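Following are the structures in question.
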Structure 1
Amino acid sequence: MLTLAEFKTLTENPLLLDGATGSNLQKAGMPRGCCTEEWILANPEALIHLQRSYAAAGSHIIYAPTFQAQPMALERVNLHKQTQTVNAHLVALSRSAAPDALIAGNLTTLAAYCDSFDPALFDTLVENYRVQIGGLLEGGADLLAAETLMYPQEAEAIFTAAQLEGAEVSMYTFTMQPDGSLFSGRPAGPVLRELEEAGAAAVGFNCVAADSMTPGLVSTLRRYVKGPLICKPNAGVPVIGPDGLAHYPMLPGEFSYIVANCHQMGAGILGGCCGTSPDYIAATKDKITKNTPM
């Protein structure tokens with residue numbers, strides 16, 4: 001696993017993340033509403049193709065598809081007793097597809113499974129994340145990436161679990177309002193600063209619709225964050241199509257223009273979230289490279 005010193009050296013230049021996973025796997029045949037991790041285990045070729053495409057597009061860091069591979073979430077498909085094995089296998093699968101990229105073990109909110117505000121549940125959150133992180137490290141993850149977080153308590157639980165498991169490099173991104181506030185109403189800037197001061201390797205946002213205001217959000221957060229700032233927005237605002245799926249109207253050219261402006265405003269770790277694909281990452285790399293050699 002990376003050390004903080006090694007990660008800091010990497011962030012001296014812009015770092016490209018990957019884009020969406022779920023929506024691209026749905027295009028490859030994954031049914032809606034299924035357990036993504038279970039489906040990938042049965043259909044590894046779809047994930048391998050996607051990860052290879054992100055590596056070819058220029059992603060330096062690729063997220064393993066372990067978004068909800070915690071015991072609480074896996075219990076619904078009776079895989080909770082195999083949590084560590086599932087995580088380790090999905091990391092190894094991503095590594096086999098993109099051997100030259102860094103592989104991040106992906107974690108997310110557990111708000112759908114428990115009340116993150118309940119102090120009595122904090123230890124439960126930590127234990128769930130510890131089991132997952134143990135599997136991610138067993139599989140050889142280079143770092144951890146917690147994303148689409150909603151509450152500071154979740155980030156605190158993941159950070160605590162990462163420390164207990166000996167994971168030195170972990171990144172944290174929240175979904176938030178365009179004005180820089182969390183959905184609880186709390187300003188995101190101070191929360192990100194507290195995480196950074198506690199030892200987070202990088203902080204920022206994901207799953208925020210990219211638009212003309214996104215660079216302003218980066219500027220707002222930059223006032224609080226001294227180190228690497230992550231920008232991983234959606235391809236605009238989704239529209240529900242006749243097929244019942246969310247379709248994102250923003251094309252790679254417009255998306256890459258916005259993300260390049262976010263880079264100019266101080267975001268150094270850049271990628272895409274919902275609605276994006278390897279084409280969006282390739283366009284972003286091209287746009288940023290014209291301004292800053294990578």
Structure 2
Amino acid sequence: MITAPRRPEDLIRGAIEVGTVQTLHQRLILVMDHPLSSAADVGKVISEDPGLTARLLRLVNSPIYGFPSRIDTVSQAISIVGMTQLRDLAIGTAFIRLFANVPGDLADMDSFWRHSIACGLAARQLAAHRREANVERFFVAGLLHDIGRPIMFTKAASDAARALRASRQTGRPLFEVEQEVFGFHHGAVGAALLERWRLPGMLIDAAAWHHAPRLAGRFPLEAAVVHSADVFANGLGLGSSGEANVPPFDPETWNSLDIPSSAVPGLLRQTEMQFDHAVTAIMGQET
């Protein structure tokens with residue numbers, strides 16, 4: 001039963017200090033859209049944030065990429081990884097510093113980000129298997145798919161706690177209980193935030209529809225990949241966004257990816273092998 005006539009937009013009002021991610025994205029788009037911009041110009045924008053720079057360089061120097069020589073500057077990373085790809089990684093990893101005020105009794109944010117990183121890695125593996133262009137956008141989509149949940153924990157703590165309790169007592173998926181309690185689930189909240197900040201539409205759709213990817217109108221592939229990656233990450237038990245069980249898996253969505261089931265064990269192994277390196281690079285700590 002819905003307890004209050006809320007909308008997702010109501011929860012994001014004042015939820016986060018608007019500035020860091022939104023401003024970074026707008027500045028990067030402005031620079032990249034300029035006909036005379038170069039990798040050095042994009043690198044300068046990113047390099048103004050030392051913490052972000054350190055995360056990106058740790059990430060591109062990790063075994064996830066396996067480059068033969070060390071990359072020491074953002075400009076060098078752009079020349080090797082690609083301008084659009086590094087922009088996407090910069091936006092995604094910039095979110096890590098947000099949501100410091102989430103109540104500890106509702107969520108362990110370290111565990112939340114571990115799950116998000118695992119989902120991003122699995123999404124990247126799935127996209128690479130399909131030979132998709134710019135697999136980093138799938139990594140970022142996976143990284144941000146649950147971004148609405150810490151907003152719910154922060155802005156509506158009592159209702160979020162009630163949903164968590166009901167999910168754990170009944171064994172029902174948390175997103176289904178959220179839908180009953182709020183009238184929407186965390187996917188809608190995350191999509192509202194990303195849309196408010198004018199981030200790419202594929203990130204918005206992946207957040208909105210990762211539990212119902214066949215309803216994604218604009219970017220069904222990205223939603224399908226993140227849906228499958230989310231199930232992989234939960235199945236591997238790599239962190240948690242609050243979901244106590246593995247969410248329902250849509251077989252038709254999996255079939256739409258045209259990935260043979262025989263490839264799954266290898267994809268899971270690769271995700272597990274890359275997980276520790278990614279957590280160390282992005283969060284700056286050992287797992």
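Summary of computed values
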quantity: Mean count of other Cβ atoms within 10 Å over residues 66-73 from the coordinates reads 24.1; which among 1, 2; calculated: 1
quantity: Comparison of 1, 2 by volume of the Cα convex hull per residue in Å³ - largest value held by; calculated: 2
quantity: Per relative contact order in percent (Cα under 8 Å, 6 or more apart), the highest-valued of structures 1, 2; calculated: 2
quantity: Origin of the value -19500, where helix-only ellipticity at 222 nm (-39500 (n - 2.57) for each DSSP H run of 4 or more, over all residues; to 500) was derived from one of 1, 2; calculated: 2
quantity: If FRET efficiency 1/(1 + (r/R0)^6) of positions 242 and 274 (r between Cβ atoms, R0 = 25 Å, to 0.05) is computed and equals 0.60, the structure in 1, 2; calculated: 2
quantity: Source structure (of 1, 2) for distance in nm of label points 7 Å out along Cα→Cβ at positions 218 and 258, computed value 2.5; calculated: 2
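Values quoted throughout were computed directly from the atomic coordinates according to the rules given, and no laboratory measurement underlies them. For clarity, every value in this text was computed on a predicted model and none was experimentally measured. Cβ atoms are built from the backbone, for glycine too; each structure is taken alone.
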